[in-house]
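Below you'll find the structures, each written out as structure tokens.
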Structure I
Amino acid sequence: MKLLFISCQLRKVSASFLSKVEKGLSFQNVGIFTTIQFSPILPIISKFLKKHGRNVYMGRSRYGKGIITGCDLQAVDEIAWRCDGFLYLGSGTFHPLPVFLKYRKKIVIANPISEEISIFDDKLAMKIQRRIQNFKKFFRLSRKIGVIICSKPGQQRLSQALKLKRKLEKVGKVAFLFLFDEISPELLLNFPDIELWVNTACPRIAIDDVEHFEKPILNLWEVINEL
């Protein structure tokens, strides 16, 4: 079945919104990220912040400059080390959540539609972080590790999975690679010997669906930090 994707994008913002964004930032080095529909206003926001003395950084992903998706944080990964905090152009916490979990830096959420400015509420993130810490303890005690690879474009990180396998084996663990097109808790039940799973696909799998998995599951970067 053929799919047609139609991108609906916002191309203008008001002067009052720009002013609210600038006043809402409490840090100097700003990393900006957004979704595809708000990407046309990135140059406008960036130019305005630079005019007011901010250092602005935007990484590049396969979708364009400053653009992330729920499964791809590359645009943030490229610039995180240079930023004191982040500015997210959009609404809700779906996209800021994995960024906060990975980098633990302040995130200002600026909604171009409602023109509301807010600070990312880290209560949910801290709850998830406690669960991650518990899973990390389990990882240290586990020997048989299953590394999940997804064949879908944008989620396939085979080279990183192979590097992880080598690192795991160096510390005495037995690592198995599993390639899936669709990843579900039911599929993983077919491999009862695996003690813990490492997800190299969409990071939301180990965040949103974690309660449905029988065995502990961690994202790639969470395990790398333990090796």
Structure II
Amino acid sequence: NDAALTMYKLIWDGFCSWYLEAIKPNYGDVIDQKTYQDTLEIFGKIMTLLHPMMPFITEEVWHAISDRSDMDCAIVSQWPETKEFDAKKIECFETAKSIVSEVRSMRASKGLSPKESLVLVQKGPRGEYAIYEAIIKKLANVSMRYDGMVEGPSASFIIGVQEFSVPLDGVVDTAQEKAKLEEELKYQEGFWNSVSKKLSNERFVSNAPPAVVESERKKMSDAESRIASIKESIAKL
């Protein structure tokens, strides 16, 4: 089960969701030959890894992606070997993925179309992740600035120690967004008050299992963080 789940994450998350999207050429362009051949090689290795779990379909795909003889089969192919890799590049790509994910989440929360180009502003100099700047621009549909200057309403997030902002002036209806945030703030403050009352009850704290009490305290702490974040977002509007 663990091996199957690992393969699922590798194929669906790593290969399909990120790698293929990153290398996909722009509409009307043709993928370069090296990238195409490298991708076929990677896909072939994935078929080899997946073969023990799905032998028949992987064998068919193995032969479909390359001109092989009938006896050149995935079942007897060489198992992929671990090679040296650049850990720093992988770390930078993970940062790039986090940036793209944050921009996508921001779009979803504010009802912005993925097709609408936005500006992503970083406070401070380029981080090492910038080696993947082109991928960030493509997958998040943003242009990038590094001057940290943002006037008017914006949405912000932090990745590691680096702060990013997306200017929203002219992009969203600030009055509507403020009303939505105030409604969410009202709900979170009500939730915080209900948990606070529960934790103020000495009978509850004394009689409830420690794990339950700790869970309620975490709920209260999480609500405080959300309240602070919402207030900050309202202030920026």
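Values quoted throughout were computed directly from the atomic coordinates according to the rules given, and no laboratory measurement underlies them. These figures come from a predicted structure and were not determined experimentally. Cβ atoms are built from the backbone, for glycine too; each structure is taken alone.
Mean count of other Cβ atoms within 10 Å over residues 37-44 was computed and gave 17.6; which structure, I, II, did it come from?
Working: I: 17.6; II: 14.1.
That value comes from structure I.
If Rg and Dmax of the Cα atoms in Å is computed to be 24.3, 76, which of I, II is the source? It would help to have the intermediate numbers written out before the result.
Details: I: 19.2, 59; II: 24.3, 76.
Derived from the structure labelled II.
When P(r) over Cα pairs in 5 Å bins from 0, in percent, for residues 101-180 alone is calculated, the result is 3, 12, 14, 14, 16, 16, 11, 7, 5, 2, 1; to which of the structures I, II does this value belong? Walk me through the numbers before you get to the answer.
Details: I: 3, 12, 14, 14, 16, 16, 11, 7, 5, 2, 1; II: 3, 14, 27, 27, 17, 8, 3, 1.
It must be structure I, since only it matches.
I have 19, 16, 12 for semi-axes √(5λ) of the Cα gyration tensor in Å, for residues 133-212 alone, calculated from one of the structures I, II. Which structure is it? List each step's numbers first, then the result.
Values: I: 19, 16, 12; II: 40, 19, 10.
Considering all the candidates, the number was obtained from I.
So if we calculate mean count of other Cβ atoms within 10 Å over residues 21-28 for every structure here (I, II), which label has the highest result?
Working: I: 15.4; II: 10.6.
Largest value of mean count of other Cβ atoms within 10 Å over residues 21-28: I.
For distance in nm of label points 7 Å out along Cα→Cβ at positions 61 and 109, which of the structures I, II scores highest? Walk me through the numbers on the way to the answer.
Numbers: I: 1.7; II: 3.5.
Going through I, II one by one, distance in nm of label points 7 Å out along Cα→Cβ at positions 61 and 109 is largest in II.
Compute FRET efficiency 1/(1 + (r/R0)^6) of positions 53 and 69 (r between Cβ atoms, R0 = 25 Å, to 0.05) for each of I, II and report the one that scores greatest. Walk me through the numbers on the way to the answer.
Numbers: I: 0.20; II: 0.55.
For this comparison of FRET efficiency 1/(1 + (r/R0)^6) of positions 53 and 69 (r between Cβ atoms, R0 = 25 Å, to 0.05), the top structure is II.
Give the label, chosen from I, II, of the structure having the highest value of distance in nm of label points 7 Å out along Cα→Cβ at positions 45 and 149. Before the final figure, lay out each step's value.
Numbers: I: 3.5; II: 4.6.
Comparing I, II by distance in nm of label points 7 Å out along Cα→Cβ at positions 45 and 149, the maximum is at II.
Given that helix-only ellipticity at 222 nm (-39500 (n - 2.57) for each DSSP H run of 4 or more, over all residues; to 500), derived from a single structure, equals -9500, which label among I, II identifies that structure?
Details: I: -9500; II: -17500.
Here the read-out was taken from I.
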